[in-house]
Structure 1
Amino acid sequence: MNIYIQGTGCVSAQETSKGGAFPEDILPWEGPRLKASEPDYKQWIDVKLIRRMSRVIKMGVAAAQLGLQEAGVQKPDAIITGTAYGCLDDTGVFLSKMINQQEEMLTPTAFIQSTHNTVAGQIALMLGCHGYNNTFVHKGFSFESALLDAVMILREGQSSTILAGAMDELTNHSFNILSRFDLYKKEPVTPDTLLNSHTHGTVAGEGATCFVLGTEKGANTKVKLAGVTTLYKPGGKAEISADIAAFLAAHQCSEEEVSLVITGRNGDASGDEWYEYVETQLLPGKPVACFKHLCGEYPTAAAFGMWMGAKIIAAQQAPAAALFKGHLPGEVRKILIYNHYKQTHHSLILLTAC
């Protein structure tokens with residue numbers, strides 16, 4: 001059974017919330033942190049609701065609405081999301097008030113909106129969707145787990161259209177905490193220098209991306225989700241190459257058929273060694289594109305990579321800022337997305353043209 005990507009929506013550090021093709025102009029940034037370029041949410045959300053929503057909820061709702069509009073779907077049969085951190089801003093507000101007010105006279109709103117499934121629940125309430133609703137909180141596998149669940153449900157025939165996506169936000173509190181683990185660059189970097197920095201650390205990011213997946217091809221559908229898999233703590237770089245070869249073989253795709261490889265390079269020297277090994281040993285000579293210098297590093301960043309891959313196939317061209325090695329072939333039929341988070345959570349996604 002074919003799984004079609006009927007629509008996509010994305011709110012990221014780039015101006016992706018306008019819909020349509022990948023933006024031609026890349027927004028400049030400098031430093032260890034990328035913030036989402038947020039749109040005017042009033043076009044999707046009632047003003048009375050906006051003031052009660054945290055940033056990640058608004059980003060998730062906007063990405064969902066963009067995807068549904070592109071797919072021409074009013075209400076999906078199910079909603080499945082993935083997030084590693086959930087609603088950090090509301091969590092911080094609730095904990096701060098609990099300490100400052102000595103656990104007395106606490107408002108319930110911040111607590112209610114601090115749970116990880118708040119975004120999926122809010123989307124369902126706005127759409128009046130009473131079907132299957134699930135949120136995966138699996139660290140670096142949160143988005144991939146949501147995709148796998150959506151694919152299984154579609155293949156079982158329980159639903160014909162599913163809204164699947166992922167979202168994570170970065171707050172001042174979370175950035176300061178994560179910085180203590182020495183995750184980010186100490187020296188100044190830009191989009192042009194990050195991928196070739198060859199030093200320790202990367203840049204932090206955030207975003208929300210949603211996909212409308214279905215079993216039927218729409219009039220404007222151009223991309224299929226051919227496969228997705230996860231690999232936890234592979235024994236070494238040789239093992240990841242073997243797993244990629246097996247993954248391609250399982251989906252009847254030879255290495256020669258791969259038109260483009262999209263990797264999660266993020267400028268961290270030790271983490272990028274995995275991508276370099278795959279590019280040189282398994283898929284030598286293949287054009288390579290990257291996405292984390294455009295969205296930053298966060299546990300569900302692979303969703304942005306998949307969104308970019310879908311846009312490349314649909315437009316049959318890649319933004320110059322995304323290409324890292326080689327040149328795009330005349331026809332882009334199959335794209336392999338390889339990403340890992342902190343060198344432990346590895347995932348593979350295969351997209352094909354319809």
Structure 2
Amino acid sequence: MSTLTELLSRATAARAELLVRLAAEDTNCYRLFHGSVEGVSGLTVDRYGEQILVQSFHKPLSEEELAEVRGYYQATLPELALVYNDRSEANSRIRNALPLAEQAVAEQDVAIRENGVSFVYQARHKGQDPWLFLDLRAARRRVMQLSAGKSVLNLFAYTCGVGVAAAKAGASFVLNVDFSESSLSVGRANAKLNLVTTRPRCLHSDVFAALRQLSGIGQAERVRGKKMPPFPKLEARQFDLVFLDPPRYSKSPFGVVDLVNDYQALFKPALLTTAVGGMLVCCNNVAEVDGEAWLESLKRSAVKAGREVRSAEWIVPDADFPSGDGKPPLKTVLLHV
């Protein structure tokens with residue numbers, strides 16, 4: 001059985017070619033170790049600029065294991081600070097305390113770079129997930145290639161990584177929509193880090209309420225006799241490029257997000273918000289969902305909505321997110337509609 005050091009070393013060697021390309025793209029954040037495929041299920045190691053973030057999801061690292069991880073990266077990347085987040089608690093909550101010196105490092109703002117775009121990063125903040133999901137890098141790169149002069153709608157925007165990247169690439173208009181004001185505040189900070197002609201707009205709203213209005217379906221003030229919570233009033237509008245990246249499951253008074261059983265509830269209004277001849281990028285991060293079957297369901301849903309998927313392009317995560325069977329958990333498809 002390979003030692004942890006051997007597994008980390010093997011993962012580093014496997015990324016040699018990719019890291020040269022990423023450096024040329026002005027990218028300094030990427031996955032160093034993808035444990036589910038590279039030998040330690042539930043363990044991930046990511047570089048975010050001048051920091052290394054180690055996370056364990058299934059069980060905590062033992063003191064000996066953490067010392068081995070620290071030792072390897074102190075030897076190979078001595079200039080980078082390391083932070084360990086044990087997320088094996090229910091709902092992936094961070095459970096481990098840090099020494100004061102490491103806590104200060106974990107809570108400081110760090111500027112990171114991806115494809116020439118700057119983003120704010122903190123290893124520890126009020127939320128749980130990192131402020132930039134690295135497996136979406138390939139999708140953000142593709143959006144940048146397509147965004148010049150286009151209007152862009154970024155749904156479930158989180159910290160607005162896609163929207164900021166689109167603005168950096170010359171989008172004519174960018175609207176980020178998310179229900180979390182704290183996430184959008186990070187998105188605004190991301191926008192300020194970049195010299196962009198178009199300042200991305202951030203809309204604090206339930207995505208269902210926003211989409212139904214933008215698509216022309218409309219959001220009623222009362223549903224089944226029940227008054228809906230306040231929501232921003234929007235005029236119907238279509239966009240050249242729409243990016244749809246919902247969480248696996250969430251529930252609100254306006255609707256239920258369910259990527260396994262009812263992706264169509266979001267897909268239809270997102271499609272109607274996409275201009276004819278435009279592009280709709282759909283993400284599904286549920287590992288057990290079959291990509292081809294999911295794509296066929298989107299095509300059928302488009303027909304029912306009176307629209308056509310003219311072509312589809314899979315956007316595969318970069319090689320720092322390897323997949324043992326060639327079917328990565330994150331499925332991203334670019335639909336020309």
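In this comparison of 1, 2, the computed figure 3.0 for distance in nm of label points 7 Å out along Cα→Cβ at positions 7 and 103 is attributed to 2. Out of 1, 2, choose the structure whose coordinates give Cα Rg over 2.2 N^0.38 Å, for residues 23-198 alone equal to 1.16 when calculated. Label of the originating structure: 1. When distance in nm of label points 7 Å out along Cα→Cβ at positions 39 and 207 is calculated for each of structures 1, 2, structure 2 gives the greatest result. When relative contact order in percent (Cα under 8 Å, 6 or more apart) is calculated for each of structures 1, 2, structure 1 gives the greatest result.
Calculating distance in nm of label points 7 Å out along Cα→Cβ at positions 63 and 151 for structures 1, 2 picks out 2 as the one with the greatest value.
Given a value of 1.3 for distance in nm of label points 7 Å out along Cα→Cβ at positions 167 and 239, point me to the structure among 1, 2 it was derived from. Comparing all candidates, it corresponds to 2.
Laboratory data are not the source of any read-out in this text; all were calculated from the coordinates shown. Fair warning: this is a prediction, and the values are worked out from it, not measured in the lab. Cβ atoms are built from the backbone, for glycine too; each structure is taken alone.
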